[in-house]
Structure I
Amino acid sequence: MKLADRPDKCAPSIHIAGSKGKGSVTSMLSAMLSAAGFKTARYMSPHVINIRERICLNSKYFDEEIYRSAGDELRHAIDVLLPALDNPLFDTNSGGCEPTFWELITMLFFLCARKEKCDVMVVETGMGGRLDSTNVLDPLVSVITLIELEHTSILGDTITAIASEKAGIIKQSKPVILAKQNDEALEVFKKISKEKNSALFYFPEIAELSDINISAKGTEFSLSFNNPFFKIKNLSFSLPIPGKVQAENAALAIAAIKTAFPQIDNDANSVCANSVCALKKGLADLKIPGRFEKITQTEFEKQPPFIIDGAHTPESLSFCIETFCSIYGEGGVLIFGCAADKDAQTMVRIAHPHFTKIIITLPGTFKISDPEKVYETFVKIAGQEKTELVKNTQEAVKKAQKAAKTQNQEGKILPILGTGSFYLVSEIRKFILKD
C-alpha cells in the first residue's frame, strides 16, 4: 500500500467482519449509500459467478479500463517497486514470501476505487480481521456480525479466540456496530472497545425489530432505535431476500450508515430527499446472488422451486432452513456440499429432519472438500434410504429435479434447496441459469 501511495486512504470507509451475514451487510451498505448519491466501491467475497463481483461499483462492475489500469499499477508495484526495495522479508530464498492472492486482489480493489474516484468504500474482511489484508483500513465505523466457530485451524478453536481476531478491526476512537452475540464473544468486544476508546453500539441494546413478515418475495420489517442519535422510530422497510436474519443484517447496516454519515439527512447530493428514502430505496433494490436466491426457470411449467444459499456454518444453515421451510414447507430435496474445514456433523443434525431426499455433492474445486466423508456422516445420522452421493454437481442437480417431481406420494412438486458452500451455489447457479 505504501508503494502505491496508500490507495486504501483514497476515500472514507466502512469495514465489516463476522462469521455470518457480513456479505449481506456489505451489499446492503453499498446499496443504501449508492441510493443516497454516493459513488460506492464495494469489496466482498467469495464471488458466485464472476471474480469481478468481488470488486464492484456498488453492485455493478467497474468499466474494463478501470480494472486494466489498476492491474497495470498493481503489476508495476509488485514487479518493479517491491523488488527494488531489496527487502529480505520478500526474499523467498531466506524464508520470506511473495504477496498472496488475497493481498493482491485486496490491493487491486483499492486501486480501482482510487481510479474511479469513489466517494466511499464498503469493505468486507476475507477471514478473521486482525491479520486480514483489509485491516490496513482506518474506517469511519466498523461492523461486526454474529460470531461462530469457523476456520478454527487458523483463527482458533474457541469463541473467545475467534472473537479476538474479529475484534482486530475495531480502531482507536472509532465506533463499532455489533450484532447480537453470546456472552463469551460479547465480553471480548466490550473489553477491546474499551481499550480502544471506541463507542460500542450493541444492537440488542440500541434497536428493536418488529412486524417481521417473511414471504417468497422477501422480508418486511419495522425498525426503531432507542438512541436518539439514529433518528429512526417505527419505520418500515422491505428487501427482496426472505429471512428474519436478513432483517437483522439490514438493521445493522442502517445503524452503520447513520453512524458514519449522519449528514445524509440533509445531503443535497442525495438521490432521495432524505436519508429515510435513500435507505428504503437501497434495500428495496438490493441484489445479492447466492443469498436465498430463487433460480427456478419460470418459463418451464411444473419446475420445482429451486433456492440456493451460501450458508456454510451451523447457525447460518439453521436460519436458511428455517426460512426455506416456513415458505415452502417440510420434506423438500436438499443438495448439500461443504468444504473440509466445516462442521459437517452439526450441519447434518440441523438439516436432515427437514428433507425427504438428500444429495451430497462436490462443492466446487476451489477449496479442499471430502464429499465421501460428508456422505458417510449423513448416512450415519439420516440413514441410507434417503441419502445419496453424486459427486458431479450437474448430475446432482438433475437427480434433485427428478426427485422433486417423483418423490412425493401426493403428486406435489417438492422444493429444492442447494446449500453448504458458496462454491456449490456457484456451480448450481451456472448450470441452472446457463450463466
Structure II
Amino acid sequence: MARDCFNHGESALSEFTQIENIANHVGQTVKLRGWLYNKTDKGKLQFLLLRDGTGVVQCVVFQKDVSESVFEAAMSLTQESSLVVTGEVREDARAPGTPGGFEVGVEELEVIQVAEPYPISPKEHGTEFLMDQRHLWVRSSRQWAILRVRATVVKAIRDWLDGHGYLNIDTPIISPAAGEDTTTLFEIDYFDEVAYLAQTGQLYNESTIGAFGKVYCFGPTFRAEKSKTRRHLTEFWMVEPEMAFFTLDDLMDMQEQFVTYIVQTALEQRRAELELLERDLSRLEVVKPPFERITYDDAVDLLAKLREESDDPEQKESLAMEWGNNFGSPHETAIAAHFDKPVFVYNYPTAAKAFYMTPVEGRPEVCRSVDLLAPEGYGEITGGSERIHDPALIEERVKEMGLPYEAYKWYVDLRHFGTVPHAGFGMGVERAVSWICGTRHIRETIAFPRMLKRMYP
C-alpha cells in the first residue's frame, strides 16, 4: 500500500536517504525506498538487496528484532517488489552493494507492491531475449552502471564545451539533403516533399559559427546502414563542435583536451560503476595529452609491415589495404594496438571522405581530415576536418559529387559572406561510452538501442 508521504511534494522527499549517500549516515536511522534486487532466505534472517537508482545496499531483517507483520512482509517479497525500509545504518566490510561495506538493520518495512514473477532470472539468457526485455534489463547492475557512466559522459561533454566558450545550437533533425553518404539516408514524406532524418548537424553548425565563432550541436542522428557490427546503431547521439579560424592542428589540440576531460571525469565520478563492470582502469588513467599523430600514409605503411610480419593467413587477409580506401575495423584495431592511448590518423584520401573537406595544398588527392582511434579495438571515436572555405571550390565539389545544387545553395552561399578557415568534428556518444566502459557491443550504451531489425521496445 502506498504511503501518504509520496503525495506531499518536496517536504516528503527529505524523509528519504539515497543509497549512494549511505556512508554519511552510519549509526543513524534512515528511510530508504526502492526495489528488491535480490533476496537470500536464511530462515530467521532475510537478506534483502535494495536498489533505489543511486545504488544497492543490503538490508537485514532479523526475526527477533521486528514485528511478526514486518517479518511476514519480508518473506513475501519477490524480485523487483517495491518497498520502503526503515532501519539503522551500520558498517560491515562484507556487505555487498554499491557502495559496499554498509548495511541496514531493518526495523520497519512497508510493501508498496509484490511484483509478479520476474522474467529475467540469474540464469544465462540469450541476447535477443534480453533485448526484447530491454525495458526491464536496464534494471540489472551491469546496465545500470553503463547508463550511469553514459550520463556522466554526456554532462562532461556539455561542461567542457560550455566552459570553453562554445554555444549550444540545436540543429534540425529533418533535412532536405544529405550531410554525409547519400546511401545511408532515412527518407521521410515531409508534406508531400522528400526529406531525410539528419545524419549530422555539421552543415548548420558551419552557418552558426558566422554568428557565434565556436558552437556545438548535440542530439540524435540517423544512419540507414544495414550493418550488424558491434559498433553500429541506426539511431545514435552525436556531439559536433565547429570552430571558426581553426586549423587541423588546432582541431587535434582541442580534441586531446576534450577527450581527456571526458575520460578523467568518468574515472573520477564513476569509478565504482567502472569497477563493477570490471573495467581495467589503468587503460583509462593514461588517457592524457599528448596523443600520437600519424598520417594516413604512415598508417597504411604500418599495416603493410604488420601484414608482412604476420604468420597468420587470416590476419594477413584482414590487414590487406589499398591506398585510397577507408580503414575497416581490423585496420583500425591493428593501428591503435601500437599505442597505449588514442591516436590521431590525419590527411586521408579525398575520395574516401566527405565533399566539404579541405584538400592539402599541392596534393589534392589528400584532404585535411582526421580520425581519433581508441585503443583496445574500439575504433574511431571522433572524425573531423578542416572545411572548404573557398566559394569556387565548394561549388565545384558539390557539382563533382552530383549533389542537388538547390539543396546546398544556402551552404555554398555561406562562403560569399565573410568566409574564414574553420574546422570541426563529430563524436558518437555510444562509441565513447562503449570504450570507456569496456563493453563489447554498442547496444548496451543507450537505454533503448535502434539497430537493423530492432525497434522494440
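Out of I, II, which structure matches -0.59, -1.18 when log10 I(q)/I(0) by the Debye sum over Cα atoms at q = 0.08, 0.13 Å⁻¹ is calculated?
Working: I: -0.46, -1.20; II: -0.59, -1.18.
Derived from II, not from the others.
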TODO: Taking -9000 as the value of helix-only ellipticity at 222 nm (-39500 (n - 2.57) for each DSSP H run of 4 or more, over all residues; to 500) derived from one of the structures shown (I, II), identify that structure.
DONE: II
Open item on the list: If distance in nm of label points 7 Å out along Cα→Cβ at positions 25 and 97 computes to 2.6, which of I, II did it come from?
Closed with: I
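Taken together, the values in this text are just the output of simple stated rules run on the coordinates, not laboratory data. As the structure is a computational prediction, the values presented were derived from the model and not from experiment. Cβ atoms are built from the backbone, for glycine too; each structure is taken alone.
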